[in-house]
1. State the single structure among I, II that was used to calculate helix-only ellipticity at 222 nm (-39500 (n - 2.57) for each DSSP H run of 4 or more, over all residues; to 500), giving -13000.
2. For which of the structures I, II does the calculation of Rg and Dmax of the Cα atoms in Å, for residues 5-76 alone return 19.7, 58?
3. Taking mean count of other Cβ atoms within 10 Å over residues 21-28 as the quantity of interest, name the structure among I, II where it is greatest.
4. For structures I, II, which has the highest computed value of mean count of other Cβ atoms within 10 Å over residues 45-52?
5. Once Rg/Rh (Cα atoms, Kirkwood Rh) is calculated for all of I, II, which comes out largest?
Structure I
């Protein structure tokens, strides 16, 4: 969860504080007043999460080829949820670049690994297709 600007797994919840174990194994003590006074993001509430990140390619890149390459890269990712799959969307166009968003569904337990694998697959496939340098 993320609350009061801190991210971790809830280890303890008390009358005055919440103890979070951070991803780097730090124990973070957050006053309840900070938790209740702002938004709380619960990353494990739903069994599935969506990896999503932007990819920028030169404006000279062929739109249809780029979409195919990004979709193939996303489809190849180990740990991708086969039912929910993936999406590729063109989200911005400028004189210098095309900005795409790659979205891959996975379980919340494998989110970090699938996020990294997706970025690696996208980079490799774009380089292989000559859209980005190797």
Structure II
């Protein structure tokens, strides 16, 4: 699965991308909406992790743009604000889910598992802890 991380803070974007790679994802990083558009036009992306507050840009407005596109591009919003109103607005605008910063590897793992189930519902479910055959 390829995930585009859109965050205007380079260190946070880099750390998020590295953590997603540890979880077996390929990643692309964009620090602005314009850069995200370039990536989306050029590469196949399975999901977007999008910061709510982008310097000079509005993540919610871009979420609306992304969810208006044809296809199934799930968007997980990042926010440093733990307010339930932010998460409710994100979901109301079509976000797949919302992660509150700072998040940890376990939070990302849960999101990646949910995204995989959403993107590939036909994949057989294997009980945890059993090796693949």
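1. Only structure II yields this read-out.
2. Label of the source structure: I.
3. If we compare mean count of other Cβ atoms within 10 Å over residues 21-28 over I, II, the biggest value is for II.
4. If we compare mean count of other Cβ atoms within 10 Å over residues 45-52 over I, II, the biggest value is for II.
5. On the way: I: 1.11; II: 0.96.
Looking at the calculated values, the largest one is I.
Readers should treat all values here as calculations from the given coordinates under stated rules, not as data from a laboratory. Quick caveat, the model's predicted, so the values are computed rather than measured. Cβ atoms are built from the backbone, for glycine too; each structure is taken alone.
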